[in-house]
Structure P
Amino acid sequence: MFRRTHLLVGAGVGLSALILSACAAPTDEGGNGEGGGDGGGTAAETATSAEDFGGLDALIEAAQEEGQLNVIALPPDWANYGEIIETFSEKYDITVNSAQPDAASQDEINAANQLQGTDRAPDVFDLGQSVALANTDLFAPYQVETWDTIPDEFKDPDGTWVNDYGGFMSVGYDSDEVPAVTSLEDLLGSEFKGKVALNGDPTQAGAAFSGVVMAAVANGGSADDVAPGVEYFQKLNEAGNFLPVDPTPATVQSGQTPVVIDWDYLNAALTKDVPSWEVVVPEGAAVAGYYFQAINKDAPNPAAARLWQEFLYSDEGQNLWLKGGARPVRADAMADEGTIDQELYDALPEVSGDPVIPSNEQTEKAAEYLNENWAKAIG
């Protein structure tokens, strides 16, 4: 049994992981793109650390001069992003423009390309692995002040991307509406007709991608072979059990999506409003992963983008993700330093078995397979 971050790493050094959603923040009065602060002689858009501004205080001043931060695809109920955004905005007196909160990782990249050069472009990204690794040319390298406490296997050496928070794939279900779920095989039963939703399209969204990996592992496949996962969802669809609806807290509360395949921290958050909601990580199919954080190299508010990173990787920011049930990437170091919220840390769900954490190469291979086969299997 395990629950701590380093045990997610234990599947192998050099692995990072998985996939998510997020999208941009339109505003008619965004930053001017000039970067505001260059206390260390470096323009904000090329700064690779707070030292380049002359220190954190100078970075804060530059970000406040911009006064805006554009984020994208950050649902308020996702890993406690609602409180994270509110806390950052109040702490630094910076307006956070949050666009397309229910969008997928690929939508973030599309928005960055479509809005490039405007004050509405996203300043920062929160991406699934396959989308992040395919678009590193859009990212600006930056190392936060807590850089040395982030495990090497969860960051690019230059800070082009950094893993931020993670969890396990799970099945959430309304125990008042469907029988108890102990395995993915259960979901093929007639009691689940028209009731099983996957969070997104696995060719675009990290959570859905990882759901397919979980199904593959549960059905004799692996991170190297996700075909059994696609075949599982094809069977689910042919049985009439697959529900082609992107689940949200609203669809769960209304009963439209009584079974949801999603990250454990997202499913766990639903128990607050649906007391009969149960969450299970299927035995023998523990799939874990982290999302990727990055700065848009063409961010219209480059100082605010860098201050956002500093906040997210501070003890305060990491504990706010933990409050949302996610596993912050700095959890081990914070536990050693005594700065983690111990009560929340101890309350993380225990998961049995060795976790599967797809490597970068495995994720790219799986993404190619899904692009070629998902629509044919489900369409």
Structure Q
Amino acid sequence: MNFELTLTQQEIQQTTRRFAQEEVAPLARETDESGEFPIHLVKRMGELGFLAATIDPTYGGSGMHYLSYTLISEELGRVDSSVRGFLAVHGSLVSLCINDWGTEEQKQHYLPKLATGDWIGCYCLTEPNAGSDAASMESTAREEDEAYVINGEKIWITNGGIADVALVFASRDREKRHKGICAFIVPTNTPGFHREPMPGKELGHRSSSHSHITFNEMRVPKEALLGQPGEGFKVAMSALDHGRLGVAAGAVGIAQACLDASVDFARRRRQFGQRIGDFQMVQATIADMTADVEAARLLVYKAAWMKENGLPTTRHTAVAKLFATEAAARAANEAVLLHGGRGYSNEYPVERFYRDIKGLQIYEGTSYIQRIVIARDVIGREEK
């Protein structure tokens, strides 16, 4: 069992770390306050090969291993969850989904432009009455001549306001629940596709583009269907398996950033005539945080290794996401507390990490859902 990264993986990690520290981190506080996504970074990530990392070069991808892509997500998560979240949706939920389920024509048409960032993707699954229970979605797709006509609405669609291409999920027969769902690739300039920003101000991921999208008699050709009719639920769940790994890696990044900030502060901050890092209670906090980061990273890397080797990963990805996001939430909570009044202000990034991690506990399936996925797989179905 070899835990050492290959030279190629080390190079990808270092390249991403430089990009994150030099080009993403300096903007993080400003974009968090303004709520505007740094869209110029999209083309830059395309140049670096991040946007279609694991996709074959035939379609404009970089042909990376899944662990390499996981390293990219971790390093971006370490400095800015909004940028990391953009990549998870664009690269995992959209590009990998088209790569896995698309026809040759669909892959040739969409993937190269998604790989460069000329086109941006979004993933339209969540609805007001269908979040964790995706099978109860209310959006409909009726067949009409050589087309499908889609009606409905989606909420909390990341990248929705800046996307050129949307994966849209709608049911052709709501009585069949998950077996009636279809997936479609839809250009966002299609008549009947309407979008607007979500109301209110987000707790975290504030520079992400979160949209409320409605479909009003939106007509798409039958060639827009991704996969077979009625396979939309399988398409959606396979995409979430990809996305959850990126979220888990991003959570490791947040946890590591909280640990780094806490260690630095514990060394510099002095109270009662000594460094606060010399107090046993602070040392215990740092030790627990370190153990959590190490354990979360190993779980995430194992899930990435299994995916790379073609093994079933649903349970292991759910375990990685559950543990990594919960561990990062603990780390962010302790980091803010350790920083005291300074941690309560956005002068220090731990305040943003504290807000951002709540989103990772929700996105791509909440911690509740991860526990259900894990338990059902471990216990198995009752034989009848």
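Nothing in this text is a laboratory measurement; each read-out follows from the coordinates by a stated rule. Nothing here was measured: the structure is a model prediction, and the numbers come from that model.
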Origin of the derived value -10000 (helix-only ellipticity at 222 nm (-39500 (n - 2.57) for each DSSP H run of 4 or more, over all residues; to 500); candidates P, Q):
P
Comparing structures P, Q by relative contact order in percent (Cα under 8 Å, 6 or more apart), which one has the largest value?
P
Please state which of the structures P, Q yields 0.96 when Cα Rg over 2.2 N^0.38 Å is computed from it.
P
Among P, Q, which structure scores highest (criterion: percent of Cα pairs over 20 Å apart, for residues 169-352 alone)
Q
